[in-house]
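Heads up, there are several structures right after this.
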Structure I
Amino acid sequence: MEEEKAPIQMLHLKLPTDPRWVNIVEKNIEDILTDHAYCEQKAASTAISFIIGFPDHTELVSEMSDLVMEEMSHFKMVHELLVERGLHLGRERKDPYVHKLRFYFPKGGSRTESLVNRLLVAALIEARSCERFRLLSEELEDPKLRRFYRKLMISEAGHYTMFLNFARKYGDRKLVDQKWQELLDFEAEVMKDLSKGETIHG
């Protein structure tokens, strides 16, 4: 158990999710699972965008290729949970959390700077997802869903670490760490208005 919790302690998020968010989840399982499915699909699309945008970064392309397959397998698992409950995949919703993070860094700059910024945003999205999945794995009443989110929590922790390590590899470590801390501060402010909706990041 300690080994599973260790990655969570390394997320360094500045503001934890309000535990009352789980009450919203319990009452809106279909909406949450639908949103979660689209989150996995978007994560796969993000990995593909890294491959298309930076094909000359061989190690990154290799890892993103694996990530595409993993994220789509998660999408399939979430969809199967919906079907098991006699539910169906609803329509995609906008994700204000992700939207705000992606527009945090100004456009322009070098290709490397753009890559590092995108990697940092991806790392933070994975970190917050990991934190939320941990909460679901501990607080949901449904034992199957608790086990499911425990498994995905561990997976998201690995993704967070991978993206952050790539950012530090391709950029100046001191500058990257400074940007990371500033992004964490910004994300904490964004989170103050969330934990109120029936979405994974809402």
Structure II
Amino acid sequence: MNIILLGPPGAGKGTQARKLVDERGMIQLSTGDMLRDAMASGSELGLKVAAIMNAGELVTDEIVIGLIEEKLNGDHGGGFIFDGFPRTLPQADALGALLEKHGATLDAVIEMQVDDDALVARITARSTCGNCGEVYNDLSKPIPADGKCANCGASEFKRRADDNEESLRTRLMEYYKKTSPLIGYYYARGDLRSVDGLAEIDEVAGAISAALG
């Protein structure tokens, strides 16, 4: 099964992707992770990525599609979760063509719906474990009283510099301008499933599981 997790920054796509990896054996394809892995690999494509990013330039859609294709040629596990890609309609077309080329299908697009004000309140209270990336929230999931991550035991936590209201609202506007048209695109194709992205983590996971069948 191949799916896309779609939603604005902070909607919880990464958290839900990790649960799907654990529960269904799926492979999470995060654009950021793939770029970092490529740079560390020393491959021809990785060297190209490193040169572009070190120059402060944006990696092209063609390169990202190339990285995804490398993954499609490897172990498929329980299928792929596309997290952070596609972000635009041309990218969606390119991903569809790539899957078709490999005889694969896109089985569902999960839209994680949120309320902007509630999302801003949640994200500005967010911190992550500096070791394993476990997400905590001052309001709904505070860091344990002993100051240690419940997942790995580390004691270093960090907040993203852009997890403030001004930066988040700018990122939300960018999402609505460039990425939200994908909601209509995948709805028209019959692939879209919508869940409440602001529910409790386990409730969201249950809704996603029900949507996937």
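A short reminder: the numbers here are calculations on the coordinates, not readings from a lab. Predicted model only: the values in this text are computed from it and were never measured. Cβ atoms are built from the backbone, for glycine too; each structure is taken alone.
Quick notes on this structure:
- Label whose coordinates, when helix-only ellipticity at 222 nm (-39500 (n - 2.57) for each DSSP H run of 4 or more, over all residues; to 500) is calculated, return -25500 (choices I, II): I
- For 16.3, 46 (Rg and Dmax of the Cα atoms in Å, for residues 13-60 alone, calculated) the corresponding structure among I, II: I
- Volume of the Cα convex hull per residue in Å³ derived as 135 - corresponding label from I, II: II
- Label whose coordinates, when relative contact order in percent (Cα under 8 Å, 6 or more apart) is calculated, return 31 (choices I, II): I
- Structure (I, II) behind the derived value 0.95 of FRET efficiency 1/(1 + (r/R0)^6) of positions 29 and 181 (r between Cβ atoms, R0 = 35 Å, to 0.05): II
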